[in-house]
1. Among the shown structures P, Q, from which was the value 40 of percent of Cα pairs over 16 Å apart, for residues 63-118 alone calculated?
2. For which of P, Q does distance in nm of label points 7 Å out along Cα→Cβ at positions 127 and 159, calculated from the coordinates, equal 1.3?
3. Consider the structures P, Q: one of them gives -16500 for helix-only ellipticity at 222 nm (-39500 (n - 2.57) for each DSSP H run of 4 or more, over all residues; to 500) as calculated from the coordinates. Say which.
4. Given a value of 5.6 for distance in nm of label points 7 Å out along Cα→Cβ at positions 15 and 199, calculated from one of P, Q, which structure does it belong to?
5. For which of the structures P, Q does the calculation of Rg and Dmax of the Cα atoms in Å, for residues 143-214 alone return 15.1, 47?
6. Can you say which of P, Q returns 21.1 when mean count of other Cβ atoms within 10 Å over residues 79-86 is computed?
7. State the single structure among P, Q that was used to calculate log10 I(q)/I(0) by the Debye sum over Cα atoms at q = 0.08, 0.11, 0.13 Å⁻¹, giving -0.28, -0.54, -0.76.
8. From P, Q, which structure was distance in nm of label points 7 Å out along Cα→Cβ at positions 167 and 223 = 2.8 calculated on?
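Read the figures in this text as sums done on the coordinates, not as results from a lab. Not measured: the values here are computed from a predicted model. Cβ atoms are built from the backbone, for glycine too; each structure is taken alone.
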Structure P
Amino acid sequence: MTASLTGRVALVTGASRGIGLAIAARLAAAGAKVCVTARKPDPLAEAVSLLGGPSVALGVAGRADDPEHRAAAVAKTTAAFGPIDILVNNTGINPVFGPLMELDLGAARKIFEVNLLSALGWAQEVYGGEPRPGVVVNVSSVGGRVPPPGISFYGITKAALEHLTRCLALEMAPHVRVNAVAPAVVKTKFAKLLYEGREDEVASAYPLARLGIPDDVAAAVAFLASSEAAWITGQTLVIDGGVTLTGRGA
């Protein structure tokens, strides 16, 4: 059971589906009011409905790498529910596949902006004023620990995100705890190219003999956001079914 989050306010980015929506649902189930963000308004409206409607959740559409969107989301959340206590940086993109020597640098800049700089931007927007208690959880990937074939730059940004996590944890202490989670392959639309049509084959490499599901990640994030993790900061919790024990990253 996750410790109660009643009275807490959370903002979860990239949360119209998949891992982000599962995280938002877990936080809401524990009693938090939740703002969810994503690029498209219609899926966000559906997510808000699934989370329990406007008394529980708020959706703000926009791009994570847009400073105006970040400011608007924080302002709307604060107006609706009060100051944000929990920030979950879940947004991530990977629009390219192939070797680094063939990577378009424009695409690389976009991945860097969304996967890394936006996480810092959200933290600045939420906690950049007067010091106050809070929690940040960044969603990384095992691809930031073991080079992932075909999506190496994505992995590079996630490795940087984990170091950002450590740096923020040191700078924002003692008021704000900052941690990360690093999943392996989780069964979502975002990751389907990594397992679709060969799930049993991919899962056979995992000591726990299955791929992850969004709730596996959501449970860990809810723990790190709760008072049960009150003496944990600057850490990355690997959620991988044991696959990195084999020397593999996915």
Structure Q
Amino acid sequence: MSRGVVTSELVTFASRCEAAQSLADLETIWRERMGELGFTFAALGAHVDPLSPERATYVFQNYPGAWIAHFSENRYHLVDPVFRAADAGAGDFAWTDPEFLQPLSWRQRRILNEASEFGLHFGRTHALTSMLRLKASGSLVAGEPDMPDDIFTAGKIANVLVHHRAVQLCAEEAPSFEPLRRRERQCLELCASGLTDAEVARNLGIGIATVRRHIERARVRLGASTRIQAAARAIASGQIKPIV
């Protein structure tokens, strides 16, 4: 295929992305392109729960439904090794790279092993521009380990174009979160990391009732209905750190 034909196809695809007036239309365009390139599975968007993305963020994915349900139920997005590697600055990496695998915790290795049981094994991930200070990335999964590099490159370019338009569409719905106070941030961050109210209290040297009061105030400030949602919104707005 000539360079001119490739360029023409790229321009056409970019034009379709820019013409999309909704995330639903854009996801259809993206899914079609991933299928044309031959990827078994793909995912694109912010590092959030794929079944409950925050407002002004998005997640496109065609992963097996059973895996996504399991991923969401166990809140794997908070510790997912692919997300965390992209968060840490890995720009483009394969899920089988020793540099990616070496620093993983036992829990992160378990997540990868569970994902591979659903056919999510030969993947590559590339970082994308953040949304509401929340990191984002694209992942491309092949059915075999020897998919040509130029196909992955084409998939990466498509993801960059789609993500650019998705960010524009999401910006129209960007929420404005009220800033949290210092103790509210501390309590919510520790709670989100898995500590109980009693453990948070001991860690900060305050009473359990005080911890609960700070977390409740944080929930109200963020307009969240649950602690989990409050933590997600605090992370999305850059007020507490993502869980590692």
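1. Label of the source structure: Q.
2. Derived from the structure labelled Q.
3. Among P, Q, the structure yielding -16500 for helix-only ellipticity at 222 nm (-39500 (n - 2.57) for each DSSP H run of 4 or more, over all residues; to 500) is Q.
4. Q
5. Only one of P, Q returns 15.1, 47 for Rg and Dmax of the Cα atoms in Å, for residues 143-214 alone, namely P.
6. Source structure: Q.
7. That value comes from structure P.
8. P
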